[in-house]
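*Asks:* Following this line, the structures themselves.
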Structure P
Amino acid sequence: MTFTIRVKEELSKLNLDSLENRIIVCTYLNYVGKFYKNKIVVTIENASVARFIYKNIKSVYGINIKIIVRNQKRFRIKQIYILEIYEKCSLITADIKNIFNQIELDSKEEISSYLKGTFLSCGNISDPRTSGYHLEFSIKNYTKVKFLKKVLKYYTINSKIIKRENSYMLYVKESEKISDFLKFIEAINSFFYYEDVRIYKDHKNMVNRLNNCEIANQEKVIKNGLKQIDDINFLYENNLLDLLDDKTLVIINYRKKYPETSYNELAQIITLETDLKITKSQINHHFIKIRKLIAKFKNL
């Protein structure tokens, strides 16, 4: 079961009032219904969604609906459900137009129902556990996709639209906003699953970044220590140690013993094992002095 199907099945099991069901049905038909002179036809691939739409059309409008079940052979055999409506078609069509003319953006209940119907009809969401964060809607009509974008923006969910061959795709990539969307349409179980995965992945990424940072710092420390060993060897080879003070000589001896330690670690070791109280900045200062001495010697 894909995550999209999981969300749609959760939505199809919600207990909603008659107005919410009316908006969902009208929204669903508005996006994927086919309107003919004497009938409305809608094709549904998910059994749970088909039952939900069938039940609510029948309940809201008090009509009988013809349902046809067919086996579709595309890659694998699966059932599709075709609902054919012959009664009150003009009323349903007028209802769809009226709802979209009257829907209030500041009514969370109405917008939540509209978004439920939109997702059930043409929404798709990636499973965060197996892929990236992605929510999309495939809509044929530009006016309808612009209205959806307006609704999402009103609730601070930014989206983008791209043109496809025969439709428009509106998509959202921000994980936090996708999570907000799931909560807003009341897919609570899916929301908690999404949040658990998102928190786990964010924590894992943070740990990886810290590990990468630690590795990079360690590599930098080792590289710096080896360069200082080269400088110390140069001092020995050219009899330059007599030009250095006692404190610098102590630091040199400890650097030779601990070539892979950081300045901070080296300062702590020297402070513990000698009478010198030294800081990492002082160690840095002494090695700068050594480099200057070597540079001066090379320029002679």
Structure Q
Amino acid sequence: MLGPHVVGQRIVVRRVLPGETGPSGGPALTDVLGVCLSWADGTCVVQREDGTSVAIATADIVSGKPVPPRPPARHRVSAQEAQRRALALWPGLETVPLGDWLLRHSPTSTARRSRSVLAMGPSGVEGDYEQVVAFYERHGARPIAAVLPDSDEDAFFRGRGWVLESHDADTLFQIAGVAAARRALPGYRQARPPVEYDEQGDLVTVRIGDRARGVAAYSDDWVGFRGIEVSPEHRRQGLGLAVMDALLEWGAERGATTAYLQVLGDNTPALALYEQLGFTTHHAYRYLAL
């Protein structure tokens, strides 16, 4: 599985350490993980993630294989943590921790994201179900849970009679690098129509007249978007991308390096637009209701 064809790829190599003895009395072995820089003249050179390079005689290689690239740090954030970062889009939201779950309620918004329990892993709390139901009953709201598809929590609520809250497709939580997304939009920056900014702290609403709008929120190095809308009579004119460009620029000015948004999985036009900017799905989730 190793050879000249792995140059440029991330690999793991198990090799013998000549002249050294291992714990069992046999030859000592060690693993090297990194990118293969070269494979020639009986030597494999691997660059570790710390930048150092190791030259390994191919005769000392016991085994090895290519391995997938290390995902960016933003992709290693759990679904629950990513969702918690997205709370910045809902100022004034009431949140109550329930172990590792999070009860959410907004007195002004009717969006499911602002009126559901975030349950994307075990709560770690006894009586969690009863507390969820009681919380939403106190607020006069239907109990709703945001869960990962086919997860233990999905089965947990369904086993108690909860059903899909709507016939919508699962929601996709998508992320991208801010710099990469902005590089995909140079043409929109030069020809962008006049934009109005309505800032309220770390939240901004961008408008292009009455033709298009969008909302962004910044928090802890992440900038998120919601409500990207273009009036029907002005669609297919690039206004959605122009709004995204303005919002990305706003986030970059505040130091954001990661961008996120949430879109229904069957919203093909929106997914195509966001794909142009480098957004990929971090996780999917759905809403269940009692």
Structure R
Amino acid sequence: MPGVEDAALATGVVLLVVGFAYAAFADLRDREVTDALWQGLGIAGFGLGFVTVMAGGAVPVVVWAAVGALTLEHMFAWDERLGPKLARFADLIELVAYALVIVLVGITLVRVGFGTSGVPPIALAVLVSVVFARILFEVGVLYGGADAKALMIASLLVPIFSNPLLVSGGTATRIVAVFPFSIDLLMNAALLSVTIPIVITIRNVVRGDFSLSRGFTGYRLAVAELPRHYVWVRDSAYPSARDLEHEVETSDEDRALRTRIARELAANGVREVWVTPQIPFLVLMAVGAFAALLAGNLVIDLIQWL
């Protein structure tokens, strides 16, 4: 039912745009996004997926249910409900869930195939996105949990978007047609992140603070301004800052740490320190998502143009 599938996709796009716009605003303002946002968007995407696959029968519905449930479990703190004795097995339980879903999808691909009555393309796209997001989080490429959750939720809402709204045709478009939408989003965000060191470099050059050793990644900031700016202190005047940051889990704790560092530095007569910005990556992801909807994968386009 193309009409129903198109309506589900259009709804997912609208929810993605609105949800990511709010997430970007919250990340820019507080560097923190409530889990309720991801939970609501995730449940909506889960439901839209059923609308898309239900015409294929029981097999695609079961596959989608398994993949969608695996995605959604990342949005809820279910491990906190296990109690002290079982909580230590949370990682093992999650690993088993990953394995079961991957095995289910693999067996279905072999026995039934890929397509409307087998493994739905959107289910495979979401599974690839979830595994990819989890790997990037575990290796530290996606530093914040919200970034990984955002990537997973984007895949639930818009698993595949093969026809950008403003650009169509060409080699790049045909290549991107087989990519999960979340991969396009992430590659666009990574490309946009290149502008950050450029801006920092220009700032340092204008102020006469540029140096080859750190002029691309950081800048000087008045100690009194530390509590009001989302930055990491990277200065020999406070060498223990990096170790203390590992204990920070919330935006309030981060602000309290910066206030404490500022107080101690001021007491020691330090007026300026070298800092690096805390990048609001959800802002880049939101812009990357909008760019993917409008123009597709900018990285592939750039490679083709070069």
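*Asks:* Thinking only about distance in nm of label points 7 Å out along Cα→Cβ at positions 83 and 275, which of P, Q, R has the largest value?
*Replies:* Working: P: 9.2; Q: 2.6; R: 4.6.
When distance in nm of label points 7 Å out along Cα→Cβ at positions 83 and 275 is calculated for P, Q, R, structure P comes out on top.
*Asks:* For which of P, Q, R does relative contact order in percent (Cα under 8 Å, 6 or more apart), calculated from the coordinates, equal 13?
*Replies:* For relative contact order in percent (Cα under 8 Å, 6 or more apart), the value 13 is produced by structure P.
Read the figures in this text as sums done on the coordinates, not as results from a lab. None of the values given here were measured: they were computed from a predicted structure. Cβ atoms are built from the backbone, for glycine too; each structure is taken alone.
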